[in-house]
1. One of 1, 2 was used to compute distance in nm of label points 7 Å out along Cα→Cβ at positions 55 and 215, and the result was 2.1. Which label is that?
2. Of the structures 1, 2, report the one carrying the highest value of mean count of other Cβ atoms within 10 Å over residues 191-198.
3. Can you say which of 1, 2 returns 26, 26, 19 when semi-axes √(5λ) of the Cα gyration tensor in Å is computed?
4. To which of 1, 2 does the computed value -23000 (helix-only ellipticity at 222 nm (-39500 (n - 2.57) for each DSSP H run of 4 or more, over all residues; to 500)) belong?
5. Thinking only about distance in nm of label points 7 Å out along Cα→Cβ at positions 71 and 279, which of 1, 2 has the largest value?
6. Ranked on FRET efficiency 1/(1 + (r/R0)^6) of positions 103 and 223 (r between Cβ atoms, R0 = 41 Å, to 0.05), which label among 1, 2 comes first with the largest value?
Structure 1
Amino acid sequence: MMDSLKQRCKLFIQNRDIMKDNFKWDNSLMYPLCASIYTDKELEIDSNKVRMCKELIKDYTGIFSNFRSVPYLALTTMLSLEENPNMKFKEILKIYDVLKQEFHSSTYLPISAFVIADIAENQDYEKIVKKSKDIFLKMKKEHPFLTSGEDCGFAVITALSDLSPDAAISEMERCYGRLKSRFFSANAVQSLSHTLAMGEEEVKKKCDKVTYIFDELKERNCKFGTGIELSVLGLLAMITDDTDKIINDIIDVNEYLLSFKGFGAMGIGKTQRIMYAAILVSQEYKKNALNAMNLATVNSVTSIIIAQQVAMSAIIASSAAASTANN
């Protein structure tokens with residue numbers, strides 16, 4: 001394992017422990033996600049600022065608010081990275097109100113509001129939300145029984161790209177058609193296709209990358225989950241052509257995480273552990289990819305950032321499902 005990736009893993013473990021020690025009464029499935037958010041920025045978690053932001057969200061929202069549902073701690077952690085959390089959250093709430101006018105209330109809308117606030121300009125909010133609704137309705141037309149609340153978030157994130165609604169749906173459907181026979185869950189393939197639609201490569205190439213990574217990991221006793229976490233493989237496929245190195249790194253990181261308490265069968269479990277191994281690898285490769293890019297490839301940079309948010313939405317959905325099952 002390269003030194004920089006090992007340091008990232010150590011920081012991830014350290015950040016997970018900070019969350020675990022300081023937020024004992026919160027959803028434990030969120031600890032590694034929160035850890036990964038700070039680790040992506042190569043920062044140690046500031047537990048006091050996270051706690052302050054948790055109270056800030058509580059002050060502005062009611063007890064039944066979607067901001068205080070399953071993703072509460074993750075949203076709090078994201079907000080704590082802001083220089084002025086209070087101002088930022090007021091902006092997020094404005095965007096959330098616009099989203100609610102077009103979409104039914106959903107656990108996935110708050111993270112969409114966060115992402116819009118990060119990427120879009122103030123004057124573009126309503127235009128992006130309208131585009132999101134257009135994409136969502138087209139998704140639902142293609143897959144009326146698969147498309148649900150979680151896809152609202154994916155539609156919003158896709159709307160932030162340069163793709164037109166028709167072009168986005170067309171790319172998603174080509175990816176979906178190529179992958180649907182490979183995985184059991186049609187819903188997971190749909191989410192994966194949302195991520196891959198952001199990639200600029202030809203459909204066959206990026207889909208083949210995903211299946212190659214999945215098959216090789218399985219062959220080496222490191223089987224990736226076939227649920228909504230598949231979106232993370234879509235992000236990996238966008239970042240590099242060196243799939244063999246990605247596979248080796250995921251296996252190395254998975255083994256490293258397994259040596260720490262809380263990452264075994266009695267902790268988050270094998271599927272989630274391998275997913276986080278892939279996330280840490282994607283963070284390292286993304287950093288290298290973005291550092292190597294210049295202004296001529298700004299669309300690629302935007303696509304990678306947006307695809308990462310799609311993957312993060314998938315993680316929250318996966319954690320929400322696991323939380324419901326545990327209850």
Structure 2
Amino acid sequence: MTLAIDKAIAKVPFLAESKNLKKTPLSGGITNMNFKIDADGRAYVIRLAGANTEKLGIKRDVEYAANYAAGQLGIAPDVVYFIEPEGYIVTRFINGKRVMPEEIVKPHNLARVASKLRLFHRHAPKLKGEFNVFRRVENLTKVSKSNNCKFPFDWDWIMQKTREVKDALAKDPYTPTPCHDDLLNLNWLDEDVPGEIGELRLLDWEYAGMGDIFFDLGNFSHHHRLSDDQQRLFLQEYFGEVTPKNFARLKLMEPMSELHESMWGTTQTGISTLEEDFQGYADLWFGRLRLHVTDFRWEQWLKDVAGTKAKRKKKK
């Protein structure tokens with residue numbers, strides 16, 4: 001990896017010409033490696049894309065376009081260079097701290113998250129890539145089966161519940177919108193600006209694409225295990241209101257996001273050479289999915305997303 005970062009630096013003109021350069025590995029990544037580069041009084045981050053990530057549906061040119069747009073909107077660190085054909089991204093280094101899970105779910109931070117997502121959803125340009133959770137799960141399933149990965153014992157039932165969600169959402173099709181699609185806690189950073197109030201920054205745009213905004217809302221929700229009340233507050237901050245329809249859509253997208261996470265882990269067991277417990281990761285998210293799709297309100301949510309009312313028995 002030292003050789004890879006040296007080769008990457010050599011391809012960035014303003015870094016290759018630097019007479020005073022220092023490189024420091026940054027923690028937090030699994031499939032990618034990140035390095036802080038100090039050069040001539042300025043600091044940058046070079047992201048080295050991992051091997052075989054194209055099998056996970058990642059397109060580095062789309063990641064670059066999304067990260068660049070988000071930087072222009074003040075959502076992500078500014079992109080200063082794109083290393084081709086490797087697909088490595090160089091951004092401005094943000095001096096900040098992680099917003100811990102117990103902090104980011106507090107009302108004022110949920111409002112900040114909602115505003116950043118809404119800004120990207122409404123103002124980012126169209127991306128040349130799609131993120132449709134159902135098609136992504138299909139593709140990950142094909143790759144997993146071709147690599148003899150282990151599937152859960154109740155896979156057929158999980159697929160049945162998935163089809164229920166897909167059919168319900170198809171009654172009110174979404175408008176493809178630029179989305180981030182990977183809103184885990186490690187991807188949020190609170191910028192530290194001396195004497196000022198810093199911005200909330202969003203990192204890691206490799207799964208970005210044109211998708212359903214409710215996948216982003218459900219993805220953030222599942223990664224931070226939002227309660228019903230927190231989800232309602234989140235929706236209130238994003239839309240200005242909470243309706244049975246948008247609440248139901250969030251509650252159905254949450255387990256679909258967990259399914260995607262599960263299949264990501266499953267696929268990694270077959271294609272990754274890293275010493276990570278990807279099977280344990282997949283099993284964790286399959287377990288959480290089961291909890292959500294067996295909620296007693298499931299049938300009502302399936303009706304609410306299409307704007308229909310559940311039939312109630314008349315009193316005699």
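Here, each number is a calculation from the coordinates, and none is a lab measurement. Note that this is a predicted model, so its numbers are computed, not measured. Cβ atoms are built from the backbone, for glycine too; each structure is taken alone.
1. The structure behind it is 2.
2. The maximum falls on structure 1.
3. 1
4. Traced to structure 1.
5. Once distance in nm of label points 7 Å out along Cα→Cβ at positions 71 and 279 is worked out for each structure, 2 has the highest.
6. Comparing 1, 2, the top value of FRET efficiency 1/(1 + (r/R0)^6) of positions 103 and 223 (r between Cβ atoms, R0 = 41 Å, to 0.05) belongs to 2.
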